[in-house]
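*Asks:* Right after this note come the structures.
The numbers here are math on the coordinates, done by the rules we state, and not lab data. Small disclaimer: the values here were computed from a predicted structure and weren't measured. Cβ atoms are built from the backbone, for glycine too; each structure is taken alone.
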Structure 1
Amino acid sequence: MKLEGIHHVTAITGDAVGNVDFYARVLGLRMVKKTVNFDAPDVYHLYYGDELGHPGSAMTFFEFPGAPRGRAGAGMVHRVAWRVRDEAALDFWAVRLEGQGVSAQRGEGTLRFADPEGLALELVVTGVPDEPLAAAAPDVPEEHALLGFDGVRAFSARPGASRPLFEEWLRFTPAGDDAWDVIGDARRSRYSFDAAPAARGRPGGGTVHHVAWACPDADHEAWRERALEAGAHVTPVIDREYFKSIYFREPSGVLFEIATQSPGFTVDEPAETLGQELRLPKQHEHLRERLERTLTPLRNPRPDR
């Protein structure tokens with residue numbers, strides 16, 4: 001069995017309107033689903049990605065209106081990286097971000113910046129052979145689009161404690177000091193640790209809630225068994241409508257999810273209109289009238305796609 005790299009990354013926002021503007025308009029991702037948190041239906045769960053939100057492209061956010069900024073600490077992902085095609089794409093993004101008032105730092109093959117709530121982001125030029133997972137934003141040239149996740153970086157106070165789970169059970173491949181490649185048949189991602197800061201982490205706007213790894217549907221139950229055998233405290237399989245999931249914390253404290261690759265975001269609305277209307281899990285459909293009245297009104301920047 002192999003994990004197929006990152007499935008999605010889920011973070012927290014206190015400002016859904018600003019979040020949509022940044023990820024869908026500025027970064028050119030497509031908002032592929034406007035739904036609610038399955039476990040707390042009074043708040044949004046927003047999904048962005050390529051044109052269909054394929055695994056490997058989906059950045060998602062729980063909105064807790066007015067949530068103060070958080071701070072990443074030990075046991076938390078602190079940076080999310082996407083791939084771009086080449087240095088010319090980094091040139092484009094440096095100019096575009098500057099024009100939006102976003103400070104960015106250029107490095108060799110990288111461009112680092114933060115979203116409006118302080119979540120650290122990075123664009124990376126890599127030579128991996130994975131299929132590009134791009135959205136078709138009208139003002140982002142195709143050759144400069146974000147192409148799916150490259151990886152995430154987390155803070156750990158004891159990275160060695162995670163090594164047995166990663167290498168013996170989850171089959172991560174060592175890729176240098178405190179870094180691992182997660183290599184599937186079609187996609188790959190990198191997971192890296194940095195030394196944890198002295199200050200304790202504080203969940204809030206601009207922090208990552210969890211990182212999800214993709215697996216073929218047929219292997220999902222087997223991955224749950226492997227995690228249990230490794231000593232992880234694993235949830236039962238949970239049906240999230242767009243994929244099925246299990247959750248557990250790796251020894252450094254980061255919340256992991258393993259998610260199936262199907263059925264995907266077109267299971268409840270056509271591809272042409274993804275992200276335009278509020279979609280509710282079946283168990284929360286009876287709340288629609290109240291939720292449509294109380295949730296923050298959101299406009300998809302690309303309603304014609």
Structure 2
Amino acid sequence: MFLLIGGDSEIGVATIRHLATQNMPALATTRRPERVGGRIELLDLSRPLNHWEPPASASAACIFAAVSRLAACAIEPEASAFINVEQTLALAARLLARGLYVLFMSSNQVFDGSVAKIGADAPTCPVSEYGRQKARTEAALRQYMDRGAPVGILRLAKVVSPDMKLMHGWIDALKAGRSIRAFHDMRMAPAPTEMVVRAITHLLRDKVCGIFQFSGPRDVSYLEIGYRLAKRIGAAPSRVERVSAIEAGQPLGATPCHTTLDSSALRGHYGLIVPDAWVVLETPILQSSAPDWSAPEATNRLRPRR
């Protein structure tokens with residue numbers, strides 16, 4: 001059985017659903033008591049872990065739980081580091097001591113974004129507090145790896161789902177004749193949730209050790225996305241207002257020049273290749289159904305279409 005720590009997150013929920021389709025049993029944890037029930041148990045990383053034990057039937061665990069907002073980590077560095085570093089490492093140690101494989105979900109924020117498609121073996125150089133915390137946790141987990149412990153790290157950039165609230169909000173506003181504000185200096189290299197979930201499933205199932213990365217092949221700015229949406233639904237481009245993320249007060253690290261990661265390891269192991277940004281962004285949101293990402297023609301459905 002797979003154990004998903006923080007499995008009530010968006011990616012965690014999608015992972016559980018995918019595992020169910022593959023007849024792979026999973027148990028999730030949540031820090032929210034109101035969500036406990038069925039195959040969801042309570043585990044709050046802000047509380048001591050002394051008396052918590054993973055299910056005896058669990059063979060592998062994925063750690064989704066984290067304080068992941070850049071602003072939250074910047075405002076409360078000590079409180080967020082307690083969860084993202086201290087408690088996460090205590091949890092990993094507990095899981096490893098019980099013989100479980102541990103997959104840690106990390107981020108492109110461990111890099112400063114100055115290099116496109118940066119390699120997994122490149123030295124970490126975070127700018128944001130969140131990135132520094134992830135890098136510290138990675139460093140400790142890599143020590144476990146060096147000693148032969150069953151640990152994997154998966155770094156992700158932007159993950160998008162068909163119900164991405166920002167995109168739907170922009171579409172609704174443009175259709176209603178209202179303007180939208182889009183950052184010209186904030187970028188994404190999006191990967192679809194469906195493919196990210198498949199990567200997680202492969203790594204958990206095979207208990208693969210090492211550092212893996214997954215992102216789209218190129219960056220697009222939020223301003224480009226806004227213009228693309230306006231054109232697609234017939235709205236005037238003047239409805240898309242160019243604004244600066246930095247001037248708007250976005251936290252340090254929110255505007256890297258590049259968010260792409262070298263994803264060749266997952267491509268080589270499992271044939272996972274993220275389509276172009278426009279394929280990822282337009283198809284799930286502006287068409288009635290999401291594409292079949294396993295079909296070869298999916299990458300050519302729209303040309304040019306994170």
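*Asks:* For distance in nm of label points 7 Å out along Cα→Cβ at positions 72 and 112, which structure out of 1, 2 has the highest calculated value?
*Replies:* When distance in nm of label points 7 Å out along Cα→Cβ at positions 72 and 112 is calculated for 1, 2, structure 2 comes out on top.
*Asks:* Another question, if that's okay. To which of 1, 2 does the computed value 2, 8, 14, 18, 20, 18, 13, 6, 1, 0 (P(r) over Cα pairs in 5 Å bins from 0, in percent, for residues 32-191 alone) belong?
*Replies:* Derived from the structure labelled 1.
*Asks:* OK, next. For distance in nm of label points 7 Å out along Cα→Cβ at positions 16 and 40, which of 1, 2 scores largest?
*Replies:* Biggest value here belongs to 1.
*Asks:* If you rank structures 1, 2 by distance in nm of label points 7 Å out along Cα→Cβ at positions 160 and 200, which sits at the top with the largest value?
*Replies:* 1
*Asks:* Moving on to the next point. If you rank structures 1, 2 by Rg/Rh (Cα atoms, Kirkwood Rh), for residues 96-247 alone, which sits at the top with the largest value?
*Replies:* Ranking 1, 2 on Rg/Rh (Cα atoms, Kirkwood Rh), for residues 96-247 alone, first place is 2.
*Asks:* Follow-up question, since we're still on this one. Supply the structure label, taken from 1, 2, corresponding to distance in nm of label points 7 Å out along Cα→Cβ at positions 176 and 264 with the calculated value 4.8.
*Replies:* 2
*Asks:* For helix-only ellipticity at 222 nm (-39500 (n - 2.57) for each DSSP H run of 4 or more, over all residues; to 500), the calculated result is -10000, so let me know which of 1, 2 that is.
*Replies:* Label of the originating structure: 2.
*Asks:* Among the shown structures 1, 2, from which was the value 138 of volume of the Cα convex hull per residue in Å³ calculated?
*Replies:* 2
*Asks:* Ranked by distance in nm of label points 7 Å out along Cα→Cβ at positions 136 and 272, which of 1, 2 sits at the highest value?
*Replies:* Evaluating distance in nm of label points 7 Å out along Cα→Cβ at positions 136 and 272 on every structure, the highest lands on 2.
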